[in-house]
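What follows is a group of structures, each given as structure tokens.
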Structure P
Amino acid sequence: MVRFLGFGAGLVFVIALLVAALLPREDVPADPIKAIHEHARSAHWQHDGPLGMGVFGTYDRAQLQRGFQVYKEVCSACHGLRLVAFRNLSEIGFSAAEVKALAKAKEVPSINPQTGEAATRPALPSDHWPNPFPNEVAARAANNNALPPDLSLIIKARPDGQNYVYSLLTGYDKAPPKGFDVPQGLHFNPYFHSVNIAMAKPLNDGQVSYADGTNASVDQMSKDVVAFLRWTSEPELETRRQVGVGAIIFLGILSLLAFLTYRRVWAGIAH
């Protein structure tokens, strides 16, 4: 009797599995966000080298300085750059005097040596770029509960980072599809993962004045600040590529010498 009941239960279970496998499944509703989300557009970057192969590319110092200007005048109001010290800016072409002036214009947290109370002081070249907010709570309170990310490593922190950030900065002019409602306090940007982003359009034509006379269009400013942020993410990029090319040349010469030595050693040996 027990075997019969066990056999019957197993048979019912098998029939249920077969029915579930053979019955047509209901179509999964399409995600409306995925339908309007767009992938990042590709742009040409000098530091990626010819054909984007990233072997012989070098940073354009003039572009890096323009990008720093965009960050300083626009982005730094909300976004920090905590891994970059003022003295690092000498690597993109600023003189020692310019670095000191840039640092002196910023205030950093300090301690009053006489009272021991919290205070501020002009930054030194050895100091890091100050955060625009004292803490996360203050940052969220000032940005409708959204936390502006630190931009030091933003290019490496996002897939296809430089093209993504470039597309994001230039994607605000695209209108949402008909019937798509953007929640209050958010802004439509098809390159953002949820297409609704808390950050308002940060750049407008002519928003900064470049000293070298470059036209400060949204597209140009976006490319410049992205190039600067690529440098903050990978300041060693040029050195690493130089070492890599040198290593390849060295190994090539060593391989040729090893082959010639092999031919010389075995030249008198009959096959």
Structure Q
Amino acid sequence: MIFTIYGDYIRHYGNKIWIGSLIRLLKEFGHNEQSVRVSVSRMMKQGWIDSEKKGNKSYYFLTPRGLDRMEEAAVRIFKLMPNEWDKKWRMLMYSIPEDKRQIRDELRKELLWSGFGSFSNSCWISPNNLEKEVNVLIEKYEVQPYVDFFVSDYKGPQEDKSLVEKSWPLQEIEAKYQEFISTYSEQYIVHQSMIAQGQLTDAECFVERTKLVHEYRKFLFTDPGLPRELLPKVWNGHHAALLFEQYYKLLAQSASQFFEKVFEEDNDMSWKDKAYDADNHPLINE
């Protein structure tokens, strides 16, 4: 949830927040001060955020690594249309020694996050242009001696979609999207009516928008973002993306107003010129 608040709010308001403000925001979800402090401490140890002191206040901000991850996530979350495909396949193969098992496990998690599919043991593929991401991972985990990376054509004997069937559980992903649609389409209609009648407070909109983004971003770990040519003709991911966009816009203004009220009371006002940068976050003030 803290990741979601940083990604959807804080990074657009100067990327820095007083811990007291973060505690106030998380209290809206029923989290207490101790749990927030423990989570923030864990995120610091993992290298996602860092801190600085101003007087007797501690402020927390995303590290360059954290910012990169948030930017990548935002592009994927708010993307409505599939990527254009260059008909190429990216293939990463590795043979990492057993004494480096932890590195191997971390690399697998990163590959799943980036959208790679497990074609076979120690062989990961993607139709998306992920050369930059692969190079970053190879350098980050220092696995240069153990990996080989290819950009290639598939020459058969089957169709390209057969590689998808072997590498990703599309039916499971489709079912998760259907579950999301069933849950949030009903909530969208209810909240649309409540907002029209003035029955939903800014704080409640903040909670609902944050929960919406928090749930939708989970698809980053399961949906590889395949090009249209490799997807089924009817793909629930398209419908879920449109529902997410409409629901987000419904809650956006009131949710931002609540966040800004908390933020203004406790933090530096230098965020004013940054909060509504359409290039960074096209939906934030819509």
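General observations
- Test item: helix-only ellipticity at 222 nm (-39500 (n - 2.57) for each DSSP H run of 4 or more, over all residues; to 500) calculated as -17000, pick one of P, Q: Q
- Looking at relative contact order in percent (Cα under 8 Å, 6 or more apart) over structures P, Q, structure Q comes out largest.
- In terms of distance in nm of label points 7 Å out along Cα→Cβ at positions 11 and 259, the structure with the greatest value among P, Q is P.
- Among P, Q, which structure scores highest (criterion: Cα Rg over 2.2 N^0.38 Å, for residues 75-210 alone): Q
- Source structure (of P, Q) for Rg/Rh (Cα atoms, Kirkwood Rh), computed value 1.22: P
- Among P, Q, structure where distance in nm of label points 7 Å out along Cα→Cβ at positions 91 and 251 as derived comes to 4.3: Q
- Highest-scoring label, criterion being FRET efficiency 1/(1 + (r/R0)^6) of positions 19 and 187 (r between Cβ atoms, R0 = 30 Å, to 0.05), among P, Q: Q
Just so you know, all these numbers are worked out from the coordinates, no wet-lab data involved. What you see is a predicted model, and the numbers here were worked out from it, not measured in a lab. Cβ atoms are built from the backbone, for glycine too; each structure is taken alone.
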